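Structures given as structure tokens follow.
Quick note: the coordinates plus some simple rules give every number you see, no bench work behind them. Owing to the predicted nature of the structure, the values given are computational and were not obtained by experimental measurement. Cβ atoms are built from the backbone, for glycine too; each structure is taken alone.
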Structure 1
Amino acid sequence: MKFKKNQFKNSSRRSFIKKGIIASSFFIIPRNVLGGKGYTAPSDQLNLAAIGSGGKGHSDIINASVNGREKVSALCDVDFSGSASKTITKFPKAKLYSDFRKMLDKEKNLDAITISTPDHIHGPAGVYAMERGKHVYIQKPITHNIREARLLTEMAREKKVVTQMGNQGGSNPLLEMVQKWVDSGIIGKISKVNVWTNRPVWPQGIKIPNSNASLKPNALNWDLWLGPAKEKPFTPNMHPFNWRGWWEYGTGALGDVGCHLIDIPFRTLNLHYPKDAECSVGSVYTKMWTPEYIPEGCPPSSLITLHFKETSKSKSPIELTWSDGGIRPPRPEIIPANSDIGGPNSQNGVLMIGEKGIISTNINDSSPLTPKLYLNDGSYEFGPEIENNPEPEYGHQRKWVDACKAGFNSKEHLSLTSSFDYAGPMTETVLMGNLAIRSYMLRKLNKKNRYEFFARKKLLWDGSNMKITNIEEANQFVTRQYREGWEI
């Protein structure tokens, strides 16, 4: 699975679709003659496949098929007995695979792949697909670690494939209202951003459950579920969702919703790699004076601070704080005491704080964005609380499919809101928070034979070279250790 530099040749049918070339117009039969209004000729259909067909993968591949306009030729999942069974019912003619490598090697005519697996599979599956010239749609975050995000971003350009990350709120048209407020300068220089969430809503901050191979469901291919992670016996209650709280597989609260929330200021303020990262995390005590030490798992809560250089949009350096575990920032004076900050019950949100006012939004997944502008003079402007969307998830998957048909660097491709050229650096920024959290737990014995947490400092980040410059040991979290046979 190692990344190679050779270029893969596309099939003639795929080239036909990408370039939109018709050999001879004399033999074209109008679609309305072939199959009526809205009919899509087989030669104009994309051949789609899903890696991860249950859970979010179910809606991803359905939305990518655009109500049957495109052909779903294959489905891959390590367990078709769960929610993935609904996807089989939806696409009964699709061939079924448990190993995405076998699917991609055998199904030569596939054009585009949705990848909606646990986070630790995103990178290997994305590399394997793009090596074979497939367009990819990968759920957020596009990768499990920073190095993988950079690799996939560069690989997409090299292979000339069309990409999109699954942070569907990036296609929400109401972001234009937020962007207009930022660009107008109505709130003045923006120097501070607060982002927060009620996640985790899964088990986290506790020891990982004990393995028990006897409890493994017969339908689950546990070895393929592990993928690049360390080989170990089946761990109950990890599949299909609770993996999020363990670093070997998930990326915690940041990985779950960071790409929805941080996307808003990152996009509208034109941010790039942060300069540094600093964090503190919540502790769990089961005995006096001694917090639990669980470096393999995400903490119950965290506070992360990132600093960014001035941009043409912010007009000022930016300090961005992220808090999770239900910890939210204090309410600014100009927001009425009885009003929510961010979304409903203030559970998730973004505050962009300027000299003359504040922009408040909700999480930007498929929840109402509810953009609100508060000015220091007491005036305000609110966007709609209920969104009227003509297609599911703002057409995020459909737009990617249209761009796949139009081809790399087409107008449709360049108009995508989360192609890897954008989503890669944004994902790296999200994962920078996790790098800080994991570094926070680094320790060693000092001369007094006591543990010293030596990395609880501000981490200075060289984004271009993907390197912490002041604490070398922290750089181990830029990448991961791969199980033999899964290296990328």
Structure 2
Amino acid sequence: MDGVAHQLALGFLELLSPANAASLAVGLVVGMLVAVLPGLTLVMGVVLALPFTYGMGVTPAIVLLTAMYLSGTYGGAFTSILFRIPGEPLDVPLLWDGYPMARKGKPAQALGWTLVAALWGGIITAVSAVVLAVPFAKFALRFDAPEYFAVVAFGLSGVVALGGASMSKALVSLCIGLLLATVGVDDTYGAERFTFGVPILKDGVEYLTVMVGAYGLGEVLARMEQGFASPPMEGSGRIATRLPRWAEIWRLRATVARSSLVGLLCGIVPGAGATVGSFIAYGTEAQYGKKRDKLGTGIPEGILAPQVASTATVGGHMVPLLALGIPGSGATAVILGAFLLHGVQPGPQIFQTEARMVYTIFASMFASVVGMCLLGYFAIRPLVRVLALPEAVTSAFVALFCFVGAYSARNSTTDLWMIVIFGVVGYLFERHRFPVAPMVLGCILGPVAETSFMTSMIAYQNDWTVFFRRPISGVVMVLTILALAFPAFRALRQRARAKERVGTDAPSA
């Protein structure tokens, strides 16, 4: 543990360099703005920031994106509480009690409880990342190709299980992403696949164009179809934050503990994330909280639970990302993309080869927690004023950033057409309620899964049972099958209950 503390101290010193400090500050501010602006999502904001990291070193780039990710889980609380507009899906449970408290004439108290929750959830995030990442990495050093394939399959199955209301649509989205990942030259045998004689496709489909097109331009096209219907929001007079007293916070320690555990677990499990953690924490409070009967009327417990859990998931997501190279959410998938763009492959070896960078990222998480809380306390008014911008204006800037990011990837006009194609795909996905996250994760993790699978087949004479015979990979593969089977089983059970209900309600002859 002394070695970890020493490395973390060196990380804080490294964070004081101008490049890292500037990246941290910009990430915090931009993450807040993305969370507040209507029409933008946290994942979209991180995607749009990715092209601007090309000219940076890998450490400032990851510090920037991680700070955006962390502060974005908090910034949406302002619009949820003051205007009943959730900046992110994860902010929906927050407004169930935050907005009623504000309507009672206590917006300052509601914002104060949110700040306390974000501070505690952020501390849990930073501490859990430092404490759990190294044991995860030591455990992962025992992995061979079959274990890596099993872990990647489990990560993909988690996204499918939670990728949307329809299991079949999530599977279709995932398969499209995996198919896109096969375009180009095969790494194992050097054969061209699905290139159709187009030279630029030999290098494969850039996952950057898929992410930026589907998330960014696709959302712009969807809002254009709606005629940019969201009107500019007016300010709500005097906006301030009033922190609760220590005695009030201590009284709710059970809520804080439950929500911290829920957030951490939802962060570690691939595919769950901040939104799921926020809803589960609120549901847990509704079942086990002392004031569960008063939830929804504007009580502090209903604000603390979802905010603590959603912020705490960030650290949980960073653990499998750094230790295994497996992203657990859309935002960490983009951060994984940033690692790969700079030639760094996250995994158990990263703690030996890039220890300084890893602990600088950990130090930036501690600094981000303090920075986002200070920013939220002192900069609420200017942050909320950006709501006065018309939705058409913000969408125009999003489209501009999308095209700039696509062109800067390979300086090719072909990528501009590619981003238009995937923008249309993202728009069609949105219109027909297909989740985009499985497709993006498929594009990023597809090559990793293919390489691990082919290496396993070559090493074990094409014996596919090796994935089930080895202890670690066997357990993970069983978990993968259960993750895929559970939604189907739940749907069949609901159908059977519905039939029983119809039979019971039918009039007797």
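Ranked by volume of the Cα convex hull per residue in Å³, structures 1, 2 are led by 2, which has the greatest value. Matching task: 30 is the computed value of relative contact order in percent (Cα under 8 Å, 6 or more apart). Pick the structure from 1, 2. The read-out was computed on structure 2. Set 1, 2, criterion FRET efficiency 1/(1 + (r/R0)^6) of positions 44 and 420 (r between Cβ atoms, R0 = 25 Å, to 0.05): the highest-scoring structure is 2. Structures 1, 2 were shown, and log10 I(q)/I(0) by the Debye sum over Cα atoms at q = 0.12, 0.15, 0.26, 0.27 Å⁻¹, for residues 196-259 alone at -0.76, -0.81, -1.10, -1.14 was computed from 2. Which of 1, 2 yields -7000 for helix-only ellipticity at 222 nm (-39500 (n - 2.57) for each DSSP H run of 4 or more, over all residues; to 500), as computed? The read-out was computed on structure 1. For Cα Rg over 2.2 N^0.38 Å, for residues 92-179 alone, the highest value in the series 1, 2 is held by structure 2.
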